[in-house]
Structure I
Amino acid sequence: MAIPLVVALWEHVGFGGRRRLLVDDTPNLVQHGFNDMTSSVGVHPGPDYSSWKAAHGGSEPTASLYEHAGYGGAVLKLTAGAYANIHALYNFGDAVSSVRFNAAPSGAGAIAPIHLIVELYEHENFMGRKAVIVENVSNIISYLGSEWNDIVTAVRVRPGPNFVAGNVAKLYRDVGGPGGAVGSGGSIDLAPGDYPNIGRSHGFNDVVSAVQVR
């Protein structure tokens, strides 16, 4: 899976509040618990930005934000950069319901490398709310919001563009510890694959508070 861009959606202007990261087409932000909540956006060059651009004649990849689910309604197309207030700049605040990657970048710092793409789901069999993690998260509450604390039941781990054999996602029971540790307490390691119920398979249901992906 090529990742030319990583899109960060933020709840408040000035890149504040809860956030969601997206690396591929997302037809409905309801599944991420983030419908009509975006006030600022960071469009970051992903690990495959340069190769994507070279393969497309030097053109910039773009991320398109849509008013309605299923890529409908008004659309705001962005290249890489930092957009601190889409209310004021584009009159598009609290209106984003789906996101499509057409290509896009420069202005925001690159997110790289991406060894693993971890999808967290609220319910078993990959149902309910969904969040995508491509960087270490030492505290799920501050990163995704309080509604994500201790609710993860299903997990899907996919190799990222910078995957190396032996890379695993580590899910922690408690938030980051001293010395810069990503998490603390008990933990489980998940190699790339589908885990429809980590309660049954790993005895780890509804306890995830931190995630390490690199």
Structure II
Amino acid sequence: MLIALSSGSLAKLAALLALELALLALGGVSLKEALVRVRLILGLTFSLFIIQCLFIRSGAPVYSYENIVLLTEGGLYSAGLVALRLLTVTFSGLILSTSDFRDFFAALSQMHIPYDIVFTVMAALKFLPILQEEAGDILNAAKMRGACIDTMKPQDKLSLYARLIVPVCAGAIRKVDAMHGAMTARMYRAKPSRTRLYYIRMSLRDISFMAAVVCLSICAFLEGI
């Protein structure tokens, strides 16, 4: 993700995106399934691509109509960077869906990361789909009450979304409070250390992959310098 945000090379970003798609394929997620999962991001990426192409006027003209320059080399380059960066970050997050949450939980714990941090990260990942579903239900309820979101002006949409944040945050607070009660009933942090039933065993493939990622990261960093 850091490489995607810091790199200014289209070739590097395209290679990184291809690597992420290969990792998704190894995890059992096909290209079609991955595109379906991120279809909303694809629409946003296309919109940003068009905006960058139209409003970045640097570089030599690429396409013009009746002496009006519509596309420039700088616009295409900037649009490609934005699109590839957004897709790379999105697919890197999608890689998390290829494994069970227990695997990440156990791996972070075995890396001697403080348990409170591990638990907070995993709880946040668990809550995100629930909050997304609640936000969708509230938005559908607003549509059933006559809110025509597709025909609204941008400022009206922002006002509507701002009002939707309040019930979503209220629901999140209620869930956190309920989880706090459940954790207290189960004697959370009653002892300074915790035992684990589920352990991750590293194989030769895991070590090879980690070494390859480290080498690629170092090469990308040195080339950027």
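Given a value of 1.32 for Cα Rg over 2.2 N^0.38 Å, calculated from one of I, II, which structure does it belong to? Could the numbers behind the result be given before it?
Values: I: 1.00; II: 1.32.
Only structure II yields this read-out.
Who wins on mean count of other Cβ atoms within 10 Å over residues 58-65 among I, II, i.e. which is largest? Working shown, then result.
Numbers: I: 18.5; II: 11.2.
Structure I gives the largest value of mean count of other Cβ atoms within 10 Å over residues 58-65 among I, II.
For distance in nm of label points 7 Å out along Cα→Cβ at positions 26 and 82, which structure out of I, II has the highest calculated value? Display every interim value, and only then the final one.
On the way: I: 2.0; II: 3.3.
For this comparison of distance in nm of label points 7 Å out along Cα→Cβ at positions 26 and 82, the top structure is II.
Suppose you compute helix-only ellipticity at 222 nm (-39500 (n - 2.57) for each DSSP H run of 4 or more, over all residues; to 500) for every structure in I, II: which one lands on -24000?
Details: I: -2000; II: -24000.
It must be structure II, since only it matches.
Computing FRET efficiency 1/(1 + (r/R0)^6) of positions 170 and 202 (r between Cβ atoms, R0 = 25 Å, to 0.05) for each of I, II, which one ends up highest? Write down the numbers at each step before the final one.
Working: I: 1.00; II: 0.05.
Result for FRET efficiency 1/(1 + (r/R0)^6) of positions 170 and 202 (r between Cβ atoms, R0 = 25 Å, to 0.05) over I, II: largest is I.
Any read-out appearing in this document is the output of simple, stated calculations on the displayed coordinates, not a laboratory observation. These numbers come from a predicted model, not from an experiment. Cβ atoms are built from the backbone, for glycine too; each structure is taken alone.
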